[in-house]
Structure P
Amino acid sequence: MLAWQKGKIIEIKQVAPTTRSFFIETTETISFDFEPGQFITLDLPIHTQKNRRWRSYSISSSPNKTNIIELVIVYLEGGAGSNFLFNETKVGDEITFRGPLGKFVLPSTLDKDLYLICTGTGVAPFRSMIHHIQQHQISFKNIYLIFGCRTFDYALYKDEFIELQSQLPNFHYLPCFSRENEIPDWGKKGYVHDAYLEILNSKKSNSHLPEAYFYLCGWKNMIDEAQKRLMDLGYVKKDIHYELYG
């Protein structure tokens, strides 16, 4: 098991009405190396029992040979971890963490279409993956980032993804809004399930399913429904990878 180490909060940025980015400098390492999609676990002073102090967050920045990482965190009403981070921490505070952890990482070869399906701050590991792919000029077929949120205010990294779409051929940014009526041309009305099913059905050939990797990240209800819908289409468990939030 990886040892606990120290970090320092060097910046806090409000990125949505109830969401902030926390930039952490890992002070015990010159370069914090991780794979896109991995997470760190924070040990927060919110309980006497060790395992009730731990909160895990995906790294939203991509590996860049520095010792600074970004976490994007939503405030949860009644959540002890997010309450502490939002109301009791400030720039300059020391924080204890362990990582990198997790196996929610890209396949070694992107020889199939890649569907990155998420809700809310579940976009974090996918932002890391997409930037890594661009920075290292990794070959891929198609990447579909299908990002569900209620309103435009919660479309995290929207401008960044729109710009990436213009720079990275075959990267498709598809934000889906459940509580907006007038949708601009860069978004879709509804839920993530409608978006990926529409793409998959358009790619069917003689009833054959298109080969694909599916990565799901977000709330349990979304992940459960997406898994069911994909398996009902004929995909199997090994095609579907997920990271559960909450």
Structure Q
Amino acid sequence: MNEPGMLARIYTGLDREGPGEPADVAWAVARLGLSGRITICDAGCGSGADSATLAELLPQAQITAIEQLPHLVNEARARCRSLANVTVRQGDMADLAGRHDLIWSAGALYFLGVTEGLRRWRGALAGNGAVAFSEPVLLGPPDDTVAAFWEEYPAITDLDGIVARIEAADFELLDHRMIVGAPWARYYTRFEAHLATLRAEDDPDLRAAVAMCEREIAMWRAAQDRIAYALMLVRPR
């Protein structure tokens, strides 16, 4: 399901486009000791859920949210319209400008590659700036269900493999947090309700796309304690 129009139809009107929650953002902010008049980039911001959370947690920060897909840019702008410290821009997260104290990227860095993306972002960090990103992670040897769930992301590794890719970019790991279980359940519960409304439309292509998404949810339910993201906090060496 790579056709942009179909992606827009499936992933429009959601609270967020992948698993995660405000508690993850709050953990990263606290762990990094962020406060005051800092500069943040939300790279691959989607519909702006984490941009809004960052703005609420850090009201003195200036937050630039970058998203490439037009329908998500529009949703992020609508969500953040009342937040004076958030600017939403359409653009490519591979080419970030500015000097940021934090680059936040939830479920997006893997489109660039962990090593490749961190190398590109080094120049967009302030002197002591950090990157927080979530990355698919294997919690153990994958069984058939887990392997099928991640079949479109062959680069997936265990935590040690993610750390190796971080170190290959000459970054160091500060801390990590697993995103598993409940955040995925909340995401998929909302997504499933959204898919039910789309299934009622008289469009065979859309129904086929919905069926693919429902298969993804079914695979997650069959292996929900073994499917995870790792939220990684890293800084250049």
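Please treat every number below as a calculation from the coordinates, not as lab data. What you see is a predicted model; the values in this text were computed from it and never measured. Cβ atoms are built from the backbone, for glycine too; each structure is taken alone.
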Inset, instruction - Please state which of the structures P, Q yields 58, 39, 35 when Cα extents along the principal axes in Å is computed from it. - result: P
Inset, instruction - Assuming 17 is relative contact order in percent (Cα under 8 Å, 6 or more apart) as calculated from a single structure, say which of P, Q it is. - result: P
Inset, instruction - Supply the structure label, taken from P, Q, corresponding to helix-only ellipticity at 222 nm (-39500 (n - 2.57) for each DSSP H run of 4 or more, over all residues; to 500) with the calculated value -12500. - result: Q
Legend entry - Identity of the structure behind 23.8 (criterion: mean count of other Cβ atoms within 10 Å over residues 142-149, calculated), options P, Q: P
Legend entry - Structure with the greatest value (metric mean count of other Cβ atoms within 10 Å over residues 30-37, set P, Q): P
Legend entry - Source structure (of P, Q) for FRET efficiency 1/(1 + (r/R0)^6) of positions 86 and 158 (r between Cβ atoms, R0 = 30 Å, to 0.05), computed value 0.85: P
Legend entry - Among P, Q, structure where distance in nm of label points 7 Å out along Cα→Cβ at positions 78 and 150 as derived comes to 1.6: P
Legend entry - Among P, Q, which structure scores highest (criterion: distance in nm of label points 7 Å out along Cα→Cβ at positions 198 and 214): P
